[in-house]
Structure P
């Protein structure tokens, strides 16, 4: 990377974490919540509606069944989410940064699990000798429940980080996300 490319990239990341932080976080939250809703919909299809596992594909998986079977798509989403959590990290500080870091750390592990699934799908090797690709924790917890759990434990601290960040005093934040505070009369 040339010096100019590095400077441009740095300026872009700085803008993303300052004047465009609120917009970036909003768009990211919409995508993450929609993805989480897909996992919730799949669990509802199985446990509330009594659908068989192959038929329970969430909302988008019903018209597009390949989505549920594509390890490339699942890994792609996991890596994009990891990259965005990393890129948007510098816009957080204090308690909000701690919550964001927690989401980032959990997503890093979730990404490792998806990388392991992708490697197995591409090579034919199977962790634990099973018939289908399996992640490490999936050796103990079924895939649907595990991925709903992973998405839940990444999404919740991410949302908490955003709420804490938005409520930070304007002088505690580098971006425009903070909600203006109305002074309380004494």
Structure Q
């Protein structure tokens, strides 16, 4: 992503840690945790890879096509799953945002656009800012029921904290476009 290296590395660490925790959630005994964890792990690791500062590594031009392909497939999967409603609509928006950012990065590697902020970027910033604020409010009252006998993959407050972290990272990445 464009921007200073230190915040970029912090985003890489945050997103990679979130992706790793989501992989742990895939081993959960709770079906809802397993169902969403794979897509969230993909988003976490994809965001980590995309957030690597350009000064440290400039991906080859074909990498952006790979991002578009992977996250385009994730968006189609989320669109199919969204028929049932729920959190899949958010996954659809997130995967679509990753496709959008990949295309934007492929079009202008290493420099910012010239004339204002595109409306799609503004819409995504508004969506993810609202998501972050709502997720933060929802995180406050969650309790783990004492935590006795609850595995790391089954802790609702941790999965909500991961979603909040990825939302914050998405806002930060969109701001750097």
Checklist entry - When you work out volume of the Cα convex hull per residue in Å³ for each of the structures P, Q, which one comes out largest? => result P
Next on the checklist: Between P, Q, which one scores greatest on relative contact order in percent (Cα under 8 Å, 6 or more apart)?
Outcome noted: Q
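Could you tell me which structure in P, Q was used to calculate Rg and Dmax of the Cα atoms in Å, for residues 15-78 alone as 13.4, 42?
Q
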Checklist outcome for this item: Ranked by distance in nm of label points 7 Å out along Cα→Cβ at positions 103 and 167, the structure on top of P, Q with the greatest value is Q
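If helix-only ellipticity at 222 nm (-39500 (n - 2.57) for each DSSP H run of 4 or more, over all residues; to 500) computes to -24000, which of P, Q did it come from?
Source structure for this number: Q.
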Checklist outcome for this item: FRET efficiency 1/(1 + (r/R0)^6) of positions 47 and 119 (r between Cβ atoms, R0 = 30 Å, to 0.05) gets 0.50 when computed on, of labels P, Q, structure P
Checklist entry - Any idea which of P, Q comes out highest on volume of the Cα convex hull per residue in Å³, for residues 55-158 alone? => result Q
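Coordinate-derived values only; no laboratory data. Everything numeric here is computed off the predicted structure, so don't read it as measured data. Cβ atoms are built from the backbone, for glycine too; each structure is taken alone.
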